[in-house]
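What follows is calculated from the coordinates using simple rules that are stated; it is not laboratory data. Just so it is clear, the model here is predicted, and its values are computed rather than measured. Cβ atoms are built from the backbone, for glycine too; each structure is taken alone.
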Structure P
């Protein structure tokens, strides 16, 4: 392939809800341009960018894929992103690597939750957006309905620049409002070739209505055009196109197209307008990077060939027989195949052997990449998503991708105990590939915890774990890290005496235990006077008390927030030692703590739940049913619904994200953070204690 400079590069993220036609459209765009030699299909599992076995089996995108189309002297890098919200981390990574966004809306289902979420994300990033009503050949396809849904639910600034001729089985072509011509497929055409014709008489009324709407919308964004429009002058298509491009940069207009990827009708026009309307890589917005590997000062990054090289790794994958493949977007300077570059994030030098551009699962080797291009390299040592590649002489760290936090968690263990080490290795490799898949070991509950953006996300991760690493993982609800505390004062003795011939063991202590303020933790008071316990043994009493409190009283959970005072005791000149007094401390706690009216504490999370106003009552009712304490509501940023603030027990939040999605038809979202511990209601505490006692009986029987 030819070498492209920044002015000729367009980076476009293709986003939308799952099954809205993104992957099929990317496949069609690459095929129509001639950059791909095969027209694949979702049904056959042969599309250009859905290549993982899990994607082929499930027939939807799980991770982002990269392809390109060479068209009208430009290289259009196409970043195909997952549509389901469980995998939105890769969609956000795709937006980070792009300069413009193509939003697909299914002609039969219209705007859905994923469409809305990714459009809002694109707007927040100030990216130019172009809409495409896809799958116009499908049953129940309705362009006008899809247009109204975009206008009502996303933006009133959308304006059609192309309209369909017919729909469903009757979809037979498109009318381009700029050219004022109808584009009808050529007979026998295989790559979307069309004939330009006059607009059919039956479509004249629709054309006039939509054309007038487009011209008025464009003229309203440009004072000079508006004056010409009111003067009765007919605006040339080139002037309209230029004004549209400028309006897109300011988010004043969002053009709307239509097509059928399967029939290849309208696909060429999509390519034409991507090249004409989307910004080139040289026009990217000003970017600031941190100067130096650890520095706090920033430096401007410009897409110039003569600037120092910098690039951001936005995706890493593991391929069979290849190893890790690193995908990166260059932002400044050029990079040659075989060059050594500096990983400023990890302070190491890596070599860019076999520099390539991605075309689905294929990698086309190239000698050089210019600023703004997207490339990939296999087997790049110790390089992961969000790393910055730069030069040793001018190290910089680019702003990292802000990935969403996990919303659901599970405990996982290997089905076979012999696979535990492989399980841990596999989980950490999966996290390297997908930062929204989190894993850690909870030392308190002795469980390996995995987290993701939804149940489907975790399910796919377990499938990949089995396929890539040969480990089967078994999922279960994580144990909740309850605590126990005390609500009354008590005192008593702890005495340890053991004689088995020869030197014996003797320790004796008297302690008072009382509650402390919530969050105060544990405190030990040495109140021994007169040497009743030798000074060197008092720390052992403290150690024994802490050891016993960690084992709990009611249900095996650590006891917190109390003060233990050791005020008396006795010793033996021969048989006393540290171990004996540690055991005495343990016995003292076991004797005294149950008298202090122990109770269970449960961890609480503070939730911010964003929901459309239509579902506000349902969301609040559901939170109340989870023993949540509602703190109030406020308007969401941008007016997109309401934010419900609540404090909810962690025990009631397992799979809350799934429930919220069901209540809000996928349009709700939430964030959560740890709030603190509070006393658990008697009814719920009884269930936890009973479950603990039952488990102890079962373990004893085993």
Structure Q
């Protein structure tokens, strides 16, 4: 049941130049449906409160209890060794990620349960049961061993969204190789940089992937990359599209030649809890990617637990997360978390609007998807394409919706709730990072009353706070810096090969001292409202100073998107002699809406009304599209460069469509 009151916004200011002014307020409330709560793992606010109290009383004991849900070859001696800023969880214990995802399910009825349902962009469908997936993983593991891959070696995986990508990841985990998954849309330069930084000895790729009905060649990009990758000994190539590939004798091998004939029996490696499971590269503020290192026992513990609780995972669910496995969401909530819980996972190869903008809704209807987890950027695209597309399909199988990747503005949340969820599905708005490994802040859908736009409260076992730059707690509704105060199991262990950068990037803002324990700084601005809910204001890099007020651009963007003609917005700042900074808003419009001077003034007035005159953009620039990464995040850094210098010269290897940036640059010159 929802309290139906319109969202409202007000401006709070501070004389302290270090404080962030928070401008968003939302009064709508949505209690969990009674029927959902009745069957949920955590079905009431009282039960959730008890869970939080138990975790707060002894957070390490809390995570020990969750770790016992995994399969261990040997029990740990110490649950946590914390030597700031490095954590070791479940020290002395040995386990294996592949065993926890597959072998544990083979002794009962789950062995014949669908583990993966894969749909190609051209309409092909493959289903792998847990027993079949286990056999394929064992074959791939034996193939890697035969190629000389040893425990501790790094294997790079440069593929599209096909079952073999998951198989390759789990095969690496099975033998103790550390996987480095590189998103299949990256250029050869980006691939080369990630291979060389990680020192990978084998590259697994495919001939091509399918995107918008066309083949995107990966093998040729891989060939260009490894010309300057001296550590690569072999390249294993999956024939996905059947196109011709140049194969280098002695180095390149077809997947079907080395995997298909291998034995389906493989004895898993017994790995230390702190054994490196994977390296995943994320963009740094300098443009040089950071290799985030995650280990085994702690990561598996938190990912398994959060998958089960946040998504209220039930045995008959069909779970569909739209993330590519090249990103952390794909690692944690397509592969490891769902499979450890014995879920049926839906995987789709292509783009959401091919051959038509109803592809997601068609998949949900045909496969009876019950849990749908996607990004706010995707939701705003769905909104832009129009309600008629989801309205063509029966979405009654859905029982839970989720969002990930960035803060979701209330208008998109409401559209998602009413149009896709039919007003009956709880929404779990999740906050976490590549670095955190697993969800940190989120509702529990059977217990939490949600508010559009907030990820609500930290999960039990997670100690999060909003503080000022001097470390003192912020008051209610005062903007500040989001920090994590206690180690958590799935936390990154370091930046691969660069521990100094790890310390500087995450631990220098609130360093350990005689009077301070040392906190992890997330890089995000946030505020905690009167109900205790956390509102993410945006990256601190995206906080701008306008006339002495430090404003989070995410909230201004939310105000713009609340206008009925706006589909998406990105706000950046350019230097201004009077104000210090002036706000420039890039706006894409819905459907048939037309750009005009009158609409520009209307949008500026709308922001002033919704937030206050201080937040009114100096300039509105209309755009057909915004520059985004291939994971759907708006690249505001490039927009800032554009409005300050007229060009954007920074790293664009993660940009999905370089043409968008070029069109904006040409618009700048006009």
Which entry (P, Q) yields the derived value 7, 24, 21, 18, 12, 7, 6, 4, 0 for P(r) over Cα pairs in 10 Å bins from 0, in percent, for residues 322-513 alone:
P
For volume of the Cα convex hull per residue in Å³, for residues 362-633 alone, structure among P, Q ranking highest is P
Of the structures labelled P, Q, one was used to calculate relative contact order in percent (Cα under 8 Å, 6 or more apart), giving 10. Name it.
P
Winner on FRET efficiency 1/(1 + (r/R0)^6) of positions 290 and 386 (r between Cβ atoms, R0 = 41 Å, to 0.05) once structures P, Q are ranked, highest first
P
Note: percent of Cα pairs over 31 Å apart at 64, derived from one of structures P, Q, originates from structure P
Ranking P, Q by distance in nm of label points 7 Å out along Cα→Cβ at positions 178 and 474, the structure that comes out highest
P
If we compute distance in nm of label points 7 Å out along Cα→Cβ at positions 154 and 226 for structures P, Q, which one ends up with the highest value?
P
For which of P, Q does mean count of other Cβ atoms within 10 Å over residues 170-177, calculated from the coordinates, equal 20.9?
P
If you rank structures P, Q by mean count of other Cβ atoms within 10 Å over residues 338-345, which sits at the top with the largest value?
Q
